[in-house]
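What follows is a group of structures, each given as structure tokens.
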Structure 1
Amino acid sequence: MFYKFSKLYKSFSLREQKLFIGAAAVLFVSGITLALVLYYQNTTAQPVEGGSYTEGIIGQPVAINPLIAGENDADRDLIALTFASLSDLAEKYESDAEQKNWTITLKPDLKWSDGEPINSEDVIFTIGIVQDPDARSPLFATWQSVATERLSELELRITLKNTYAFFRDNIQNLRIAPKHIFDGIPPQNFRLSEFSLQPVGSGPYRVVGYEKRPDGFIEEYTLTANKHFAGQKPFIKNFSVRFFPNKTEAISAFNSKSVDGLGGLEAKDLENLKISREILNPGRSRYYAIFLNPNTSLALKEKDVRQALNLATDRAQVITSSLVGEALPAFGPIPQNILGYDESVYAGEEFSPEKANALLDKAGWKLNEKGIREKVIQKTTVPLEFDLVIPESRFLSETANELKDMWKVIGVKINPAVLKSADILSGIIKPRNYQMILFGNTLNKNADIFSFWHSSQRFDPGLNLSLFNDKNVDTALESVRQTLDGSARNALLSKVQKTIHDNWPAVFLYSPNYLYATSRSLGGFPDGPIAYSSNRFDNVNLWYLKTARIFSAEGGSSLGGNK
């Protein structure tokens with residue numbers, strides 16, 4: 001056969017031989033191309049197990065214990081990696097029509113990372129500790145007036161005093177702690193327990209060990225996939241967490257590839273990342289605003305002043321300058337990416353220093369020789385000059401400086417005071433000792449804004465920082481919590497947003513994106529919105545570094561092609 005083909009080929013003229021070779025080459029390339037097209041049409045890239053990952057975190061773990069976890073991001077992060085939520089452990093959860101009585105059925109054969117069984121007693125124990133004032137759990141308020149009852153080893157009943165439309169979120173956010181570990185320890189001693197640094201959990205990863213310097217600084221936690229995890233086993237088997245005292249050292253470690261991922265970055269930090277990287281930026285269910293305290297300022301009691309401040313605020317400029325565009329503008333108490341936000345309420349929102357000046361002129365606020373407006377109220381000359389409290393943060397300080405210049409145009413002077421967050425919480429927010437405060441409200445991925453805007457929350461431990469007081473809003477917010485119909489609930493939220501907007505109790509600014517840098521080809525990262533930075537780990541078991549092409553048809557097999 002080959003001889004005949006060779007003889008035929010030699011009978012061709014030189015021109016015919018070249019044409020034949022060209023045609024054969026085209027046919028060969030076309031065949032390969034067609035095969036590749038068919039290959040990719042009939043296969044899909046699927047994540048597969050493999051690889052190791054190192055996360056960089058700024059700060060130090062103190063208590064890796066879901067019973068007492070507070071505002072420490074390092075603790076929250078490690079808890080998300082090592083403890084499963086009630087939702088993860090539940091095979092199903094059902095409620096009655098009023099959603100007051102919930103029956104939780106756990107998955108069979110659940111185990112803690114030490115091999116001990118998980119049962120309904122662990123859930124009941126966890127809820128009981130959260131409700132104990134001595135534990136000082138941040139979930140204390142969320143789980144009050146909730147009763148639990150053991151039905152069997154794998155079943156329990158949770159009974160609410162009142163219907164709560166967002167209770168499913170509570171189930172998803174409650175991370176269960178092991179009764180056999182903590183039952184004999186007084187809650188006030190949890191932080192002293194060795195299990196708060198070497199936890200026994202039920203999450204996607206378990207702790208192998210940690211490294212500590214002689215001065216006590218914890219440098220690294222080594223984790224590995226937890227074979228007892230109730231959900232899908234992690235694609236990334238080995239997961240390490242390295243800790244840094246500040247952002248500068250964390251970014252340096254990222255640039256040297258000592259860590260693969262680094263979160264919680266500000267937009268202007270990105271220019272300091274010197275290596276090839278991918279920036280993931282899910283939105284957050286959080287907004288920042290300047291909350292106005294009418295109890296400490298006669299001027300801020302006047303609606304015209306509050307409205308003028310809003311009219312003189314160019315959100316787009318603030319976002320561009322302070323956050324390099326990595327944020328959504330905020331116009332009210334519900335961020336744009338949360339269900340319940342009503343865009344129509346803010347249709348007339350505008351930036352107009354001219355209208356702000358006209359409004360203040362009409363209200364009797366006159367410019368003095370220093371260029372600051374003032375007015376006589378209750379026989380006292382009151383200037384439009386305010387102290388503005390700001391937490392330590394580059395982008396918040398830059399925001400304050402932007403606003404200082406904007407408001408100067410309408411005769412308003414602000415004096416920014418930058419303080420440590422801990423000092424603000426204890427010395428400023430708790431006694432409501434401020435005229436203005438630039439602060440962030442974090443929603444739990446739903447539109448339950450009761451704790452931020454109900455009048456009962458005007459004073460500590462409530463979070464109504466504008467001391468807003470409106471009976472109609474109170475009634476609506478109470479109804480929002482008890483209304484199970486989504487459309488009816490959104491109608492109530494629309495009225496709340498309209499009332500708050502029309503009273504101008506705060507200057508709403510923006511909802512920043514969560515910025516996460518990774519030097520790897522990382523898949524499975526959440527799209528958002530996320531509430532806290534630790535929520536990036538809610539489905540960390542689905543993170544992956546490698547993929548393989550899998551035949552789409554049933555019964556297909558892996559074709560390799562790992563990347």
Structure 2
Amino acid sequence: MKRYLVPFILLPLVILGGILRLYRLDRNPPSLSWDETAVGYNAFTIANWGRDEWGFKFPLVFKSFEDYKHPVHIYITALFVKFFGVGDFVVRLPAALLGMVNIVLIYLVGVSLSKKKLVGLFSAGAMTFSPYAIQFSRLNHELNFVIFFFLLGVYFFYLGIEKNKKFLPFAFLSFGVTLLTYHSAKVVALPLVLWLMFLHREELLRNKRYFLISLVPCLFTVLVVATNPQLLGLARARQTSFSNEEVEHTFLYQKTKSLLVGRVEIVSKQYLSHFSPRYLFSTGDKNSRHSTQVVGEFYKTEALFILVGLIFVTYQAITKKKRNYLFLLVWILIAPLPSALVNEAPHAARSMFMLPCLILLFGVGFDFVTGKLWVRGRVFVVLLSLIVMGLYGSEFYRYLNYYFDEYPKRYAIDWQYGMKEIVAVSDSKDLYSVFITDARSQPYIFFLYNLKYPLPKFLATVKYNQTGSRSYSLVRSFGKYQFTDWDPVEVVPEDTTLYAVTPSQYSGLKNKNFFSWVEVIQFPNGLDAFYLVTGKKEVELDE
């Protein structure tokens with residue numbers, strides 16, 4: 001393929017990818033989730049005070065909801081907040097932009113692995129319209145960040161060993177940053193980097209001194225991660241691990257009475273679930289924040305070409321010992337592991353490394369099929385392309401129409417919709433105090449973020465929740481805002497206090513007649529989300 005044609009194909013793909021990722025970015029998904037809001041507020045405090053919400057100065061790991069978030073996506077978001085201010089569009093913008101850049105990177109990596117520009121272009125096209133990629137490009141999640149740094153590292157690595165050794169330090173620096181971006185990278189990226197080094201050990205050892213120097217930033221990152229329990233992810237692993245009760249119900253445990261063997265059975269089943277047609281091509285992740293539920297992580301039209309690509313890559317890797325395909329084959333095999341090792345599998349976020357490698361398989365498979373048909377005549381290639389485009393277009397239209405029309409209505413509750421609206425109403429009223437339900441978990445962060453609450457003022461007044469509900473409502477109060485310590489049944493309202501409750505909580509109020517309506521917040525589908533009420537004036541009670 002002529003080199004000058006590549007930009008004329010790739011550029012429109014990037015532009016289309018940008019439109020799909022940026023259009024109504026602040027309105028769909030319909031609200032920032034609590035994790036996005038936490039990223040937004042911590043980025044805001046870093047940008048303005050150089051500290052996180054707990055007051056820690058430029059932390060390596062963010063305590064947040066005591067789930068210890070990785071630093072890379074928060075610091076990158078902080079740069080955007082510093083220049084553009086904090087807001088829903090700005091908070092989601094870094095992930096969306098990296099989603100666009102990943103279209104270019106998947107092309108470059110596809111060419112590096114296959115040595116064919118068409119494989120790169122087919123892969124870039126699949127990444128552009130991928131429901132998996134689009135879903136995670138429209139929220140501030142670590143996925144696009146970790147995929148960006150890993151693909152960048154792979155591309156620089158091949159540049160370094162094939163063209164110019166000066167690219168090797170950039171490769172290992174990118175790999176090092178990948179480890180600081182998401183827990184899954186430690187399970188997938190680190191072994192893949194070691195495998196890549198082993199496959200190309202001869203090229204690396206020819207420039208031994210330069211190679212060892214290049215390793216320094218990556219080794220430093222590995223050391224930092226290994227000595228930091230929060231970054232290592234052991235606490236998170238314990239939170240999401242299988243209970244002994246789950247293990248004891250397995251077939252192998254019943255036969256062996258070994259918890260280890262029982263866990264192996266669960267992990268094996270969960271691993272295989274990531275390759276099920278239902279997950280990949282039908283409904284996707286059962287978590288509605290990770291999938292629309294109406295299409296899989298990939299389109300059905302892609303299934304045949306992914307399978308062909310897998311067969312071709314396996315054949316080339318095993319029989320012809322092609323190192324690039326050996327690397328891709330191992331990548332495919334270990335990508336589901338982070339999700340398989342803990343609960344809630346298949347999990348699109350934890351198995352995020354499946355996104356680029358299956359897209360690369362599609363590129364390889366489509367190139368192989370069209371290449372075989374090209375030998376028989378161009379008409380066969382044109383006919384196949386028209387059929388694929390028709391089927392692909394039909395699936396894409398169905399996905400896109402649902403995503404922008406039905407999805408925000410059906411799943412608004414899963415995105416904590418209504419919390420931003422509560423903040424707006426409470427801020428507009430001259431009230432002594434505000435009581436907020438914790439039904440949507442961690443309600444305090446929505447107030448900090450949407451009010452752009454100054455960090456010093458928050459730290460001076462915050463009181464933390466020390467009860468059993470801590471994991472759902474970390475903060476008890478700050479300023480005039482109260483998140484616990486009130487009885488949603490027995491409460492006797494005051495006319496200087498605003499109460500934000502769910503419809504079910506309101507129906508259970510014992511002293512309902514003493515409340516006066518302020519506003520009803522509704523979901524996009526018209527159902528009631530929250531009731532904002534206050535106490536009636538004394539004159540009203542006397543009447």
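Just so you know, all these numbers are worked out from the coordinates, no wet-lab data involved. Since this is a predicted model, take the numbers as computed values, not measurements. Cβ atoms are built from the backbone, for glycine too; each structure is taken alone.
Data table
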quantity	calculated
Read-out mean count of other Cβ atoms within 10 Å over residues 57-64, computed value 17.0, structure in 1, 2	2
Structure with the greatest value (metric distance in nm of label points 7 Å out along Cα→Cβ at positions 329 and 489, set 1, 2)	2
Which of 1, 2 yields 15.1 [mean count of other Cβ atoms within 10 Å over residues 89-96, calculated]	1
Relative contact order in percent (Cα under 8 Å, 6 or more apart) - highest-scoring structure of 1, 2	1
helix-only ellipticity at 222 nm (-39500 (n - 2.57) for each DSSP H run of 4 or more, over all residues; to 500) from the coordinates reads -19000; which among 1, 2	2
Value 13.2, calculated as mean count of other Cβ atoms within 10 Å over residues 145-152, assigned to which of 1, 2	1
Comparison of 1, 2 - label where Cα Rg over 2.2 N^0.38 Å is highest	1
